Structure P
């Protein structure tokens, strides 16, 4: 992908990538926690079935982050309808492709229900676990392919960064971060805005960013 040189270029690319998806069926398989129950095997089986059933132009498989409902592993979200299938195995792949991808039907037996004899709930937005949630920071988790820059852009990634770079001064950016209440993810939870202010106010023209990528200390990973 060519480097972007303006906010307008970013907006144009985001719109183009979003349109490209169209009505394509996208099977979003949780490939983080769910891999403990065979998520990668499910992905491989779905891709084989899409190829063998001649549905390559109708649907595709995307390995995504956690859908949040780990009790439903392997959890699968199918767009554009927003179908939610739970406890999916590789053996379900052929039926998912033939019925949902090709025929546009719902595989009822894979849908969530409150218990035996209770009605099935096909759409993720109607499942009680999700129904009353308002996702903000994690709204794209389980949707975006974390390995694809293009997919992230199609879902609006980097819009705020572009605005900050093109429209805001360094002090305005620090003030915005401070007002957000964002904190470090270490045990102390130190305010990020104050860190940035200390750095900006430090003596010297040359500044260095040192990234501590370690999350090994117990209890430090904070949401």
Structure Q
């Protein structure tokens, strides 16, 4: 487990509701550096039913370039990705692979917060069958554990938000998933100036006792 890699964040200024401007983004990055983060993956929300892949990528690049100009020398490196909301038939979306984390075939997939209908499971299966994409489940701690266990059975890797390790009722389960290698990545899921990177330090201390 790499505690210096934040796999899920919303730090690009104005790209989504994660940062309202350059100054907020710079403060987020300062907080990340203070928590020992060396690499941040910027994963703005992509909603397939609202915009094209091309429009999203253009907006992401524009906001990244604006931030890049202001980054201090000691800032963590930034990789580009996306948090992609699942929708029916999205496996056929043109350019879907371009939303994968920079330099990889990993697609961070956001699932519904309600009971998943059959169509969601069918789309997950279709995505999981693709050879050119490896889906990673965003903030798996937010979904019903029984659904996540089913995904684990399909060898689909998980990303957990670090804040989940503060929850005593399910902490043992999250630690077990991590110990067994089901959790591939941790994320701050940073929006605005939340407690994500304070949670990061707490999470690292908890997991270092078990891993």
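Laid out as a table, the results:
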{"quantity": "Given 45, 44, 27 for Cα extents along the principal axes in Å, calculated: source structure among P, Q", "calculated": "Q"}
{"quantity": "For log10 I(q)/I(0) by the Debye sum over Cα atoms at q = 0.13, 0.16, 0.26 Å⁻¹, for residues 119-190 alone computed as -0.37, -0.55, -1.27, the structure of P, Q it came from", "calculated": "Q"}
{"quantity": "Structures P, Q, by FRET efficiency 1/(1 + (r/R0)^6) of positions 71 and 151 (r between Cβ atoms, R0 = 25 Å, to 0.05): label with the highest value", "calculated": "P"}
{"quantity": "With distance in nm of label points 7 Å out along Cα→Cβ at positions 47 and 127 derived as 2.4, matching label from P, Q", "calculated": "P"}
{"quantity": "Structures P, Q, by percent of Cα pairs over 12 Å apart, for residues 39-78 alone: label with the highest value", "calculated": "Q"}
{"quantity": "Per relative contact order in percent (Cα under 8 Å, 6 or more apart), the highest-valued of structures P, Q", "calculated": "Q"}
{"quantity": "Structure from which -9000 was derived, helix-only ellipticity at 222 nm (-39500 (n - 2.57) for each DSSP H run of 4 or more, over all residues; to 500), options P, Q", "calculated": "P"}
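Rule-based calculations on the coordinates, nothing more; no lab input. Predicted model, so just to flag it, every value in this text is computed and none were measured. Cβ atoms are built from the backbone, for glycine too; each structure is taken alone.
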